[in-house]
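Multiple structures follow.
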Structure I
Amino acid sequence: MSPLLRYPTAIEEGLTRIESLLTQDHQGSSNSCKYPIAKRSLALLLIQGDPVFWEKAKKLEPHFPEIQTVIDYVKSQFSDPLVLVVAKSRHQLSRKIAESSVVNIRKKSQESEEFFHQLTVNPITGFPLAIIILYLGIYQFIGNFGVGVLVSNLEVFFTKTINPLVNQITATLLPWTILQNLIANEHGIITLGLRYVIAIIFPIVTTFFLMFSLLEDSGYLPRLSLLADRLLKALGLSGRSITPLVLGLGCGTMATMVTRTLESKRERVIATLLLALVVPCSPQLGVILGLLSQSPTALIVWVGTISLIFVIVGLLTAKILPGDSACFYLEIPPLRMPRVQYVLSKTYGRTLWYLKEIIHIFILVSVLIWLGKLSGLFEILLKGLEPIMIWLGLPPATSAIFLYGFFRRDYGAAAMFDLHRSGILIGRQLIVAAVTLTLFIPCLTQFKLILKQHGLKITLAMTSFVIVLAFLMGYLLNQLLSILEVTF
């Protein structure tokens, strides 16, 4: 009876020849006495170079040199390894069996799904599609709608209505100016800390998590991982790293936590460094996109500078750190229309988690600013940063956004929004501040998580590198724009 599975002709002829060369034992029985498998199975294992049966046959078979000659000839007939040729033949038979055994009532739907799947993972169509999605989802939805519409309107509402009301009530209830400044006025818990949270951070984070949940529920993110795998391998990463990198656009702390899922320590260190250095969190990203969207040239300079640093630092880190790139295996879920209830549920849960994470920190920062102003320490720190700001070509008042950014990146982004709105940060200074703040030290909570995951030595090395590179790139960018006389 002929076997159910037929391999390519050259392999079948080779199997037949090898079977004839396999000897019988001295009792005349089949060679199953020597080998616990049939002749055809043994011949197939020998063709694939199985090390156990290869060594056994080499010792027991008098015609082994002829068997090896047959195997070498069969190998010469294929460009792929014989193991791969055999595997492909088995896979094709498996598909035929499955297709004949399953009644496919969704054939048309599956054909459509396969078409869109190929559209997302084929580099020719996948990269332009990814750029369109990022443009519409991040630039238009988060930048223009989240910042340009929601933040702008909420800021006006707070500054024109809420803050004056809070100042008035506080002045009535608290006769002491010191306590009034803690709650209200320029740096109060409500007028500054909670205003940043509600009017600036909340709309940006909500729009980001809504877009992220849409992409996640549609099944697009795993396909983006597959598409980016080859590019990320040059940086010592794999396609799996795209998840924390994209999630870092929402919250660097959450993304750093997700790097635990990466396969090797080398990949985790590289991903953590890139998250700390070049991946802005959603408030930073939203504010920067909103502020720079008025000048396409400024936006191109910011994107180009950050992308260039991302690639260069990734390549150098991959060269310096020992180890090989991680293997990448990923189950691809089906593409589907996002389900509204799931998208809203994920957005609500993540936004609520984020707000719980930052509200107490923003209140704490407001209290620290209040204490710093009372003690004079805050002014000392600002004065200490002013020479660096002048070196970068920035107004001295810009030192506040870096001091705030040490506690929370989003706090620094909100402060940059305030400085721009007041007319202090404009033109070239705005783009230099945006690049420097993006590259600046990770916020305190992200720093603590890096310390927990990688230890003191790696954390201090990362932090030192990030601070030096951030200010150096800010200086170089300012000098380059000045020499080229670029205006925004």
Structure II
Amino acid sequence: MHLPINIDDLINGTTVEWERIEFKEGWNDLHILHTICAFANDFSNLGGGYVVVGIAEKNGKPILRPKGLTPEQADKIQKELLNLCKQRLKPDYTPIVEPVTFQGKLILIIWCPGGQERPYETPESFAKGVPVAKHYYIRKFSNTVKPNKTEKEELLRFAAVPYDDRVNHKYSINDLSPGLVRSFLQEIKSKLFEEFDKLTFEDVCRQMNLVEGPAEYIKPKNFALMFFNPNPEKIFLKAQIEIVSFQNEEADKNFTETVFEGPIHQQLKDVLRFFKSQVIKEKVQKVSHQPEAIRSFNFPYEALEEVLANAVYHRNYEIIEPIEVRIHPNMIQVISFPGPDSYIKMQDMKAGKVVARRYRNRQIGNILKELKLTEGKCTGIPTILKAMNKNGSPEPDFVTDDERTSLTVTIPVHPAFREINFSTLKLTPTAKQVLRVTRNAILSTVTISMMIQTKATSGALRRAISNLLELGLLAYTIPDKPNSRLQRYTVTPNGEEFLDFLDKEEESPF
């Protein structure tokens, strides 16, 4: 049996977070059973996890090259594991096991998806002839632990299986496309792809955890229909992405609308291609006395990719509302439903310090990570902020209502691309001086202050520079490090145009 994941990526922590992988050099039945129980409980809705037997670990990371197992050891472990789970783990739960040759050594990978009947419990020890208490176990960071009182209450309260991982009794395995499943396995380079034509489609779906039920009543899970049905928007109403492009800054009748449907990962890829071909633009500003040109994009692709992937990952597919992307000349807004959980503070979100306790869609996240369409746990917002900062763009804005019914993420355009009405633009005398002295020059704050005969610490000077940067008339020479001691400033093309406008205005007799 082959797992629907790239083994190299799994062991190197490329597609699965380290806290969802546990490495064991040898077989330790008690500790491994506790970890299987914790992954089955899937306290944070991350999608369970993997136990890798035959590879030692240090600080949660694998020690390679692996020590490995003998074929006899691997067979014995699989038999013991089956009996162990049936006798000691309640309710019934059986993980999926695959022997794998990795770097020339035989290892066992035990895949433990989040269970359908959680919470699960197992004995604390295997003492013979002595009553042994059973406990729930959860994962906390990279450790398997007993939950404290609050965590236990939370585990019991949120025991319901996430919507994306539930069985859908209205549809059948025939509603899943073998072609879509096969393409996915090929894209992620799973060994299951090599066996695809040798297995029945039912066997493939069971190995991928796409279906459940006995042979006479096999039913797909919701996430399987979202990814591997050609038209999931007909099953999950409005499971689509709609783009509305406005010609003017204010919403008016001059707009175009494009709807993206189909498997949700395909929607995401299609929208990202649309961004690349229709939306994203680059400016290259050559600066005198500096060999490197300043390159900037109106909207950094990495930020848009992460915002949209997060919207697909975290939306509630029971809500009949599409993901909406509104493109204005000076910003892009991505609106999804619902908003973040109430325990997440918006100020933490804006600062990139979100620590999610529970994820809304555990299986959708797993597949998006396999396809490398989204980052790992809690890295989405920091990735967005980093991409905006590297491009020299203003910070994004995150807005939700008190009831957290929706989330709007606004990505402002880079200042150099901002549409400016020069006739209505009002600058202070200091700002105009700064703009004039930096024309055709690269200057530091100290040099600018000397040229306009003011102090470098002057509040008026700092406000003027800040305002010019915000308007896109002035630019950093090191945009991703605004506080660098080597930071210098130069006039942008917009700034040049504004200076030309000022010159003509001053020459005019009227």
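Just checking, which of I, II has the largest value of mean count of other Cβ atoms within 10 Å over residues 87-94?
Details: I: 12.4; II: 15.4.
Greatest value across I, II: structure II.
With mean count of other Cβ atoms within 10 Å over residues 335-342 computed over the structures I, II, the top value is the one for II, the highest of the group.
Given -9500 as the derived value for helix-only ellipticity at 222 nm (-39500 (n - 2.57) for each DSSP H run of 4 or more, over all residues; to 500), which of the supplied structures I, II does it correspond to? Attributed to the structure labelled II. If distance in nm of label points 7 Å out along Cα→Cβ at positions 135 and 271 comes out at 2.9 when worked out from the coordinates, which of I, II was used? Going label by label, the one that fits is I. Taking 1.4 as the value of distance in nm of label points 7 Å out along Cα→Cβ at positions 231 and 255 derived from one of the structures shown (I, II), identify that structure. Structure of origin is I.
Could you figure out which one of I, II the value 2.2 for distance in nm of label points 7 Å out along Cα→Cβ at positions 23 and 359 was computed from?
Details: I: 8.5; II: 2.2.
Matching structure: II.
Computed from the coordinates by the stated procedures, all read-outs in this text should not be read as laboratory data. Quantities reported herein were computed from a predicted structural model and do not represent experimental measurements. Cβ atoms are built from the backbone, for glycine too; each structure is taken alone.
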